[in-house]
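> Below are structures written as structure tokens.
Please treat every number below as a calculation from the coordinates, not as lab data. As the structure is a computational prediction, the values presented were derived from the model and not from experiment. Cβ atoms are built from the backbone, for glycine too; each structure is taken alone.
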Structure I
Amino acid sequence: MVKELFPDGTPIDDWFYDIHIPDLSELGKQYVLTDYNIFDDGKIYTEEIQGLIDKAAQNGGGVIVVPAGTYMTGSLFFKQGVNLYIKKGGILKGSDDVSDYTLCKTRIEGETCKYFAALINADGIDGFTMCGDGTIDGNGLKAWKAFWLRREWNGKCTNKDEQRPRLVYISNCKNVLVANLNMQNSHYWTNHIYKSNHVKYLNCRIFSPAEPIQAPSTDAIDIDVCSDFLVKNCYMEVNDDAVVLKGGKGPWVDSAWKNGSNERVIVEDCTYGFCHGSLTCGSESIHNRNIIFRNSKAYDVLHLLWFKMRPDTPQCYEYIKVENIEGRATNFIDINPWTQFFDLGGRNDMPVSVVRNIEVLNCTCECDTYFNVKRDDGQYILSDFHFENLAITAKENGYTDGIVKNMQVKNVNIELTK
């Protein structure tokens, strides 16, 4: 077998090809909720489930098992050696009362601050697994309604103004596996993984609605300062971006240890329903390198490949490869300044950002605009793009010479429609 390479020429590690999902019997001693007086009765069982997690950790580890039925909880904090398995027909459902979620110092929107913990939290764990054929349901409807009501009163309302919990927050972990789960209706971001490595999301269905009530900022998977990350065979339909590369924001972001790069990320064999961006760099992002997005289908996506360029943050997006994607998007590629809530903070020597070494190969797409890219040499430089074997049907081309330095185009067919 020929060794596959990342875009910069380094080999793809064998770890990316191991997609084994453990059976329940492989996850250690089983702690079944109903064996410990935790029932499908609508009561909030946060303390009881957390007590069970603590007991399992004290006894050398094991797995919390959610059987068929719906079990209500607030914030849960998993510990070393304790996994989660949700059986078919089982639902771990979040409270819709924000007071059931712990206030703590956490990472949110590129900053470390006091905010609500997620429904599922794991920090500092080596070898954390969440799997099964069941569902984690955020139960976010009331939070969505509250957000939009506040927006009517204050059009500049942010996610930090109308605070609400994420569904899953995994931080400072390694060897993480999330597999086969339905993850839906998050109050806010669905999965947020921070400063972790060797993380796999396999065969998951991640959903939040865009109608009749929009679920605001319910990104499917936010990858924040991570390395060696695989998203494979997942279905994502959310009312924001699907796979998002984050890492920090602000004029001094490159000098803070809490921020950093995403490296060696592969997103493959996935299917996208409605979302804002199928693969997005930003808006809180510093450096993304060796990113592969391939062998996937996108339906009703706003931006197939999206680079959000913040004027208040030095950014470098490089060695990104998009290959064998087909579907429908409003914009095939979008690169534009992103000015939402930006603040230069008095810095007068902001470095020019770069987007470079971008490959887009073997794609078929119907879109409104093929090349929705703004040249802005004062803020960012685009260079060394290679587009090959593209079949695009679009209302507007958008491409003009000079937008990208060293733009290589081969066998790119743009069919314009009226």
Structure II
Amino acid sequence: MSYPMQSSTLPIPVSEDVQAPAASLPPRREKRSVLLLQGLMGPLFRRLGQGLIEAGHRVHKINFNGGDRFFWRLPGGIDYRGTLADWPQALKGIVADKQITDVVLFGDCRDHHMIATQVCRELRIPVHVFEEGYIRPDWVTFERDGVNGHSTLPRDPQWYRDTAAALPPVPEHRQVPSSFRRRAIEGLAYNVADVLTRWHYSNWNNHRPWHPLVEGMGWMRKLRRRKERDAEAAALIARLETSPTPYFLFPLQLDSDAQIRLHSPFAGIAEALKVVIASFAAHAPANTRLVVKEHPLDNGVRDWQQITADMAARFGIADRVDYLPSGDIVPVARRSQGMVTINSTSGTLGLSMGIPAVVLGTAVYDIEGITCQKGIDAFWTAPDAPDETTFKAFRRVLIDRCLIPGGFFSEKALAVVVRHAIARFEGRLLPPE
């Protein structure tokens, strides 16, 4: 249930669900007041909110649209119905009114999140950022101040070697389950809830480039064709495993990803595809192939398989380019000659197996000694393998500074990531799961 806020500190339309009485929470030595902004499309922030409350913290959550509210359904929800221009002042009012000590958000490049990060910097309030893990699978990024292109991590390879040398060995790490079907259903539910409540959140403007109904239909098409696509992918993987022909791998990222828009020279994935395919056609050895891998969370709105085929035909290499619509990237990466990435965390997957990588955008792992520094045109004929010592040091520091185990798309994965996120938030380390 919600009602209009009357506080003079919040002149912008905001409504709030009543917070559970503080007396009902178990006492803790250091109780903090946490403000959650937008999370992943799904129950991540609801689970996190429950865990924080159980740990003795006060929790508030901004709902910018009906999808946010649908997955929250806890006390402390605040409906923000104002404009983006009014958001900085509204956020300052909420911070003052609720005595906020910490802000948590998923992805720091959404419009409201970029503004919030700047406001919190002015107010000296820590911002804790969730994102897909820098290292996959089964790791999640949970970093202070910013992630990816906004990360404060240095790019000096010696710093990583020196810092890692003072750390204990990496704790044991176990795989967590993940469900594509669950991810698709949660995305569809979020978008439907968003569309049905636009009348209430009249100033909401999705950071994604498509209308939620369009995106929802894309997910439905992917679910409907999943068996066909999986069979196609399995056949290609089998061919790659038995063929002696060498190949390079280009894992696509999401077209709506802020890593593309803000941390790369490309306006979208189509532009990046053109650059990679043109470079491959002009500079790669004639006996090599290029495998383009679809992102597992792509919503299906654009037909990247057809776009890839058209690009390959345009540059005269239609017979040398393969498209992988689904499937496990690990065996494909392991057999590749090298991986081209804009700034995808798939790059660290290949690097962990000693596979050369070249980065076209801004990435935390684009470090001398780890990735190829000569550019994409030279990469095809001289793919430099990562220095094992430097990459292991880089990985060890990431785990210490900004990675936690877990995932987003199963109950077990969520339980793990929430436990470790709260422990990291409180300055504690948990034993291996």
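> Of the structures labelled I, II, which one yields 0.70 when FRET efficiency 1/(1 + (r/R0)^6) of positions 393 and 409 (r between Cβ atoms, R0 = 35 Å, to 0.05) is computed from its coordinates?
II
> Here's a follow-up. Please state which of the structures I, II yields 13.9 when mean count of other Cβ atoms within 10 Å over residues 145-152 is computed from it.
I
> Thinking of I, II, which structure, once mean count of other Cβ atoms within 10 Å over residues 185-192 is computed, gives back 28.8?
I
> For the read-out relative contact order in percent (Cα under 8 Å, 6 or more apart), a value of 9 was computed from one structure; give its label from I, II.
I
> Starting from the value 3.2: which structure in I, II was distance in nm of label points 7 Å out along Cα→Cβ at positions 121 and 161 calculated from?
II
> Hey, helix-only ellipticity at 222 nm (-39500 (n - 2.57) for each DSSP H run of 4 or more, over all residues; to 500) derived from one of I, II reads -12500; which structure?
Attributed to the structure labelled II.
> Still on this structure, please answer the following. Ranked by volume of the Cα convex hull per residue in Å³, for residues 201-336 alone, which of I, II sits at the highest value?
II
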